[in-house]
Every structure is written in C-alpha cells, then in structure tokens.
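Some structures to go through are shown next.
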Structure 1
Amino acid sequence: MLRASIDIGSNSVLLLVLDYESDSSFRELEDCSHITSLGRELDKTGVFHKESMADTLIALNEYKDILNKHNLRAQDCLVTATEASRVAKNAKEFFKKIKNEIGFEIKIISGEGEAYYTAKGASLGAKSEEYVIMDIGGASTEFIKVKHTPFEIKKSISIPIGAVRAQEWLSEGIFEEKTNLPFSEDIKAQYKTDELVCVAGCMTSIGAMFKGLKVFDPSVVNNLELTTAEFENFIHKYIGRNAQEILEEFPFLGKRAKVMNGGEASASLFVKGLGVKKLIMSTYGLRYGTAVSGEIDERFLK
C-alpha cells in the first residue's frame, strides 16, 4: 500500500512516499526536501514572505508531479503545517490558494499534534523503552517524553524557539534575551534526560556534517550516536562561520546553511539545559508519523 505525506514547516517542505505494510515493514520510495523559509521574519511581519510562498508553490507543484508518477493524487497525500502556519495571519488564505491551484488540502496542526506525529515517526526506529525527543524546527522546538510499548506520549511541550527565529536573534544580538523565558527552569527539570533522540533537519544535518558527508545519506545519519562532548566540540567549530563557508564544506545543506548557526546555538542551549550525555540522531519524524498513521486526528487540528 502506498502512503504519502508532506510536512510544511517553518524552514522546509518535505515529501515522503512509502510502500507501507506495517510500522515494522515499510520502504521509502521518495524522500524529498525543499528549503522555503516560510518562517522568515515572521515575528516582525506576522505574515508569510512573498518569496517564501513562491518557493513553497514551486516545491508543492514538483511534489504533485512526483506523486503522479506513483499514481497518487494530491488529495491522496496527508499534508500538515506547523508553527509558522499557526502564527502567520495569511496562512489560511495561502493554503486556500494551494488547494484551488494544486489540489493539496493542508491541515494546520497544534503543537500537541506536532509532538504526537513526530514521536510516532521517531518511535519507528527507537531502541529504548522510554526516551525524550527533541525536534528543532524553524520556528519552534518540541520536547516529547515517550513510552515505546505500548506507544504513549507521557508529556510534551512546544516552545517558540527554532532555527530560523534563532538565526534572526543571533544577527540582532538578542538570542539570550529571547530564549531565557521560553526555555524555563521548569521545562529543563521536566525533560531532563541522559539520552536525547534528535529529529528534523537541523539535527540530522549536524549528524551528516559530523560524518563529513558531502551528500546527505540517511543510512549513515539514522541512529548515529554522539556524546555531548563530541557534539559541543564539533558545533563550536562552525557557530559564527558564514553560510557560504559552511555550504562550501557541506554542499548537501543548500539553503539550510543560512540558518545552521541558529540551529546549532539552539541545540547547544537545549543540550546543556537538559543535562544530556548522549545524542541519538533519527531521520524519522513528523512526515513518517503522519504517513504510518494514515490520517490526521481531528483533535490535533487548529
């Protein structure tokens, strides 16, 4: 059975097509990414940037063509949107345009829904019985405490710190000011953990960089383990370097190179705050969670 999902995030738009039999038996047929930066300058303007919307339309038209090759229609694909779309005043108008012109019906999900489907995806490769997931997106980060068998989210929280936002705060010299309140001592205490499962593009990109990859290879990155010392020593080589320098060394980053400093600074803040000793990279995440679930639960719709 073919299943398809699209994750419209604050920095990227991701397509997944699976040949799915069960949660323990599936094969990726397509796994595509476009950096569209829908969350760019969102805190200042309150709306999606015109260029970002144009890039998103290009990505979705391309994804529709890919789906057609698998005899899937736009309406066969589960499409979710997260933090930037929860905030942007023009999100619903933009998504109506997408439905009319391309055919995708986009569902804006809550922070709780984002945590649920991210955890569901990450659980497909989990090895521990209980674990904490960190999902650094473009505009928000989710912390999720999970019990593996039976699958249960014990608690989760979404905070408005992400790679795109953090990149802007770094450039304005207000990173510490903006992150102190959302990443509170209470959150640190609730999600304190020795091992942290890290999903989404920022952290998996750091994993690929650590391995010296020029082309992203999920088989190398998935389940990669780093000690906190290895992680901190590595990212501090790159925090402060400009995007072009990073891109020249790691071409697979593409447009993501522009927000890697923000992602690295956020990750370092979180890892230290939670007392993490080991990081485990997972290439599974929200789009996997929605695909294997086969539907979006109405309780998660905004």
Structure 2
Amino acid sequence: MAKGRISARWLSRTASAVSDVAADICQLPNVSHVTLGRKCKGGVPTSQRALITYVYRKHAVGRAYEVPPSVRVQSRELATDVVELPSAPRLLGVRGGDLIYTSSEFGTGCIAFRKDGTGFIATNAHVVGDVRTRRLDASLAVQEPATAKNFPLGPVRYISQFPEGAITNEDLAVVEVPGLVVDDWFIYGEASPISAFSGFASHLDETYWYSTRGARVTCVRPEPLPANQSVPMLVDGHWYRYTGFWGLRAVRGAVTPGHSGAILCRGEGASIVACGILFGGAPPDYAYVFPLQPRLNNVIAAL
C-alpha cells in the first residue's frame, strides 16, 4: 500500500489517474463523494495514503455495493477509507449572528429567512443607516464567517421610523439578500433552527443568550421598562427616547458595540426559542432588547 508524504505533485498525478475509479465508487448507493488523503485508524490519521470515500451513513450493504479495501492506481494499490458524514453536504448560508458591515461600522444579523423565494436578514435600523437623516448606507454587506469575505446585500425593504421629538418602541430593519443562500431561522454556530418565538414575562427566571459570529453572551433577569417610561439613547450622534424594551444583565461575555441587531434566545439544541432583538445597552454588563413579536410577523407579512 502507498505510504509517505502527500505532496502537490502526488495529488496532481494521482487525482488524474484515479478519476475513473473514483467515478465508479461515486455511483454506489449511499456514497456522497471521494477525496485523496490519509487513511485514519481509530480517528487518528496514519501515514498511509488513501482514497477517502464519504458516505451518508455507515451500514451493512451487499457485496456488490461495498467499497473495495483498495484500488489499483498506476500499477500500485491505493488503500480506501470509508468515512461517515455527520450531516448531508450543503451550502452554508446567511444566518442570524452573521456580521453586517456598513461603510463605517458593523452590527449583527438578527434572523435570516426566506419569503416567496427571496432571502432576507433582519437587524437594527440604526445599523443600516442614519436614523436622523433617514439616509441608508449604500455599502451594506454580510460577512461569510469562514473566509471573512464580505458579500453585498440588497435594498432595505423595511426600516423603523424615528420621527423628530417622538418616542420609539422599535429599532428594526429588514434587508434583502440577493444571490446568496439563506438558512431559514438558523443562528450561526447552532446546529438547529429556531423552534419557536416567545416573550419574557412568563420566563423571568430563565437564562438567555445571544450570539454574534458564534461568540455567545449569556444574560439573566429580564426586567421590563414600566409603561410610559422612556430612556434617552445616543443614536448616530443624536439623542432619541426609547420605550417598551427589556433590560438583562450579562453574566458571561460582554455587551459591546457591534452586537447591535443580535437575536436574544433561550433554550438549546432543537428547542431554541427566539425572544428579542438587541439594540443597545450599558456596556459591558447590561443588554437592552425589544421583543421580536408580533412586530417581526407584521413586517414579514408586509414584505
């Protein structure tokens, strides 16, 4: 069996020579694809070069459908290795928790979804433009986490209004995502999508969290602002009064600029419940959050 260093020369020569054999293996049921690499034993790579066969699920099959223990390549035997994929291959799309960049700053995507074949991502109104001048940023982009490459976003399809002298009870924008895959209701770093939406009033003792680019901030003790009370907030260099929000204390991680727009949740795994959208706070300890519903449903219905 072939052993030794895996070089660019070996990969180039072998990839061409093994193409027909690889194509035959890919025709077997349950096979996703094959690659060239090193054979593993007990999960540990060895020095043995191999044709790696990735399958959707390892299980017993008839002899006619088995991957052979080795294949003949250029008059030499090349070992095979069968590896089970943890999930079906898919594109990694835009998700909540991805970073949204403007020409001068960045925020966090709240939630990504599709409607009538079009993708969207929500965030704060003050992330996508100047709320005082109502001028939208022309350089909106979402960052792909693995490569840190920015991809342009489309038009802003909804944005909260901030009338002069008025009190605001929302800070929400929805931006179109053209030409990119959108993972409906997923949050970056989480294996399962959001399973439900809820508020805070019946879950005051729960632990909450939000995620920006996979880094979690854990919060507790949601406290509502009393009716008819408003709090001055500095937004884009001007003071606006906010009302109708909840405050939470960060107990792990820090509330910092750039987190604006993140989605606040509770629960884990297949039971993630979305509750609110972060818009501000008193860094690093306090997070200020607007409830998501029914506002988000109303916005989606109008798109």
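Read-outs throughout are calculated quantities, based only on the coordinates presented, and are distinct from any laboratory measurement. If you're wondering where the values come from, they're calculated on a predicted model, not measured in any experiment. Cβ atoms are built from the backbone, for glycine too; each structure is taken alone.
Using the calculated result -11500 for helix-only ellipticity at 222 nm (-39500 (n - 2.57) for each DSSP H run of 4 or more, over all residues; to 500), pick out the matching structure from 1, 2. Only one of 1, 2 returns -11500 for helix-only ellipticity at 222 nm (-39500 (n - 2.57) for each DSSP H run of 4 or more, over all residues; to 500), namely 1. Taking relative contact order in percent (Cα under 8 Å, 6 or more apart) as the criterion, the top structure among 1, 2 is 1, with the largest value. From which structure (1, 2) was log10 I(q)/I(0) by the Debye sum over Cα atoms at q = 0.10 Å⁻¹ calculated, if the value obtained is -0.67? Only one of 1, 2 returns -0.67 for log10 I(q)/I(0) by the Debye sum over Cα atoms at q = 0.10 Å⁻¹, namely 2. Here distance in nm of label points 7 Å out along Cα→Cβ at positions 77 and 253 was derived from just one of the structures 1, 2, and that gives 5.2; the source is 2. Of structures 1, 2, the largest value of distance in nm of label points 7 Å out along Cα→Cβ at positions 117 and 181 belongs to 1.
A value of 26, 22, 10 for semi-axes √(5λ) of the Cα gyration tensor in Å, for residues 141-204 alone, calculated from one of 1, 2, originates in structure 2.
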